[in-house]
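Below you'll find the structures, each written out as structure tokens.
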Structure 1
Amino acid sequence: MNRLEGKVVIVTGSTSGIGIGIAKLCAKEGAQVVITGRNVERGQKVVDDITGDGGDAWFHAFDLTDRDSMNALIVDVADKYGHIDVLINNAAGMGMKDGRVDEISVDEFNAVVTTDLGGTFNMIKEVLPYLMKNEKGGSIINIGSMASAGGDLGTIAYACAKAGVDKLTEYVACMYGPSGIRCNCVRPGLIVTPQNEGRIPDVLKDIFLSNILGKRYGKPDDIGHLCVYLASDEAEYMNGQVLTCDGGLNTHTPTVAQFRSMSGRTW
């Protein structure tokens, strides 16, 4: 407990899903957590849950598509707490029409990349001057996606944007590591949340579960625990890393699930 005591942690997109899990675990570890999102009611609910459990949280409205909103968030947090120690870039959007190259328009592709990659870049740009003021620098944690780990049949814009986040992580680490600023990326696998559980088809869940090396889907806390570590001083020597947290989904050849169902080996 108290691994993040005294740290001010901003979690973007923390009014639902993975963001809630990250924010609540950071608060349990003693951080002053800034909850952000476009929905004020949902944001206040997260704050109430955290404070009701003895934690410290504050909501600030935030829109990943609005540069002024990003600037206001960083400035207001610095004014309120006097410093910023950790930025967790969790907010992202997936284009509803994202699909194959021949299906998606150039404007639709650009919109997803601008939001998910450009928004992450802009947030890092906004927070860097404040992290550089700290004696020990700070920690930036980007939430990527296993979509960038290999090719697939759809969601090309989202996958390309998240692949860019992987590389952005490495460049920021190289550029600002000497200033004590660490930048790492967490790539979640299939994380089932109260918000998305009803929207994920059972057949898709079965496909993922057959390939996950454990016996369950991911939970928001799985990502939250890793973020707590990367935000803490324990991770002082972790920088520029892209860490996949997917239950082992992307560690094996495509035939593993099929051979496992036959209780056999490759040959």
Structure 2
Amino acid sequence: MSSTLPRAHSRDHLPEQAPGWAFFLDVDGTLLEIKEQPELARPTPRIKSIVQHLQLVTQGAVALISGRSIETLDEIFLPLVLPAAGLHGLQRRDARGHLHTEAIAGKSLDHTRQMLQEFCRRYPGTLLEDKGMAVAVHYRNAPAAEGPARSVVHQALEELGRGFEMKSGKMVFEIRPAGDNKGSAIADFMREAPFQGRLPVFIGDDVTDEDGFDMVNHMGGYSIRVGDNGKSNARYRIPNVEMVLHWLEEYHYTHWQ
């Protein structure tokens, strides 16, 4: 593995690396390339090695901050068990392994699931992702269904009433309980060991990561958005997933003692 970034995208375009950082990493579109079907996105041995070595060099101050559930993160990153925030912050597992979860009545989404399943049957190429506490409609394989998908999600939200919200991402609409987000999850981690006293660095790729960028900016840390598309409050940009992996490798090689 190379310890330097390719010349076309040198470290000049990113914060200068230094010891004492805490890393918060989005998964899809940041550590993993986005796939047409979410279940097809899996970390390679190289990616797992990068995360594991990053944990070692930061004394454990690495957390996954994802829209996926913690259960799914554990499955795909096996055998690694990492501090993590799942479902955009509705779930959080701290470094001691304690799980913090929003108290939500899961049955309240039963009718919504049926409604969205029927929608996906009527629009071939769309996909319903059931996350338990949240449900998402993907239309990556049916871009013409964006308008109808937005409409049915808004209809579902009206029927659910207060307490739920829509999260828009890259060709996906998600219905989830209103409450904690990626930013609040990062703030909670930063109050605890081994993150406390470190400088937070959050890397994400989507509008769902903006809460995290805002929180890290407020804390004086480094917010980094993957890709050149879309407006963002992130203070830095990095072109793609491969460049994220190179940059994290470089941090390990530079600061390993």
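Which one of 1, 2 has Cα extents along the principal axes in Å, as calculated from the coordinates, equal to 55, 38, 34?
It was calculated from structure 2.
Taking FRET efficiency 1/(1 + (r/R0)^6) of positions 39 and 191 (r between Cβ atoms, R0 = 30 Å, to 0.05) as the measure, the highest value among 1, 2 is held by 1. Work out the source of 4.3 here, i.e. which of 1, 2 gives that when distance in nm of label points 7 Å out along Cα→Cβ at positions 23 and 159 is computed. Source structure for this number: 2.
Each of 1, 2 could give helix-only ellipticity at 222 nm (-39500 (n - 2.57) for each DSSP H run of 4 or more, over all residues; to 500), but the derived value -10000 comes from 2.
Suppose relative contact order in percent (Cα under 8 Å, 6 or more apart) works out to 19; of 1, 2, which structure was it derived from? Structure 1 accounts for this read-out.
Rank structures 1, 2 by distance in nm of label points 7 Å out along Cα→Cβ at positions 119 and 231 and report only the one at the top, that is, the highest.
By distance in nm of label points 7 Å out along Cα→Cβ at positions 119 and 231, the leading structure of 1, 2 is 2.
Every read-out reported here was derived from the displayed coordinates using simple, explicitly stated rules and does not represent laboratory data. Just so it is clear, the structure is predicted and the values come from calculations on it, not from any experiment. Cβ atoms are built from the backbone, for glycine too; each structure is taken alone.
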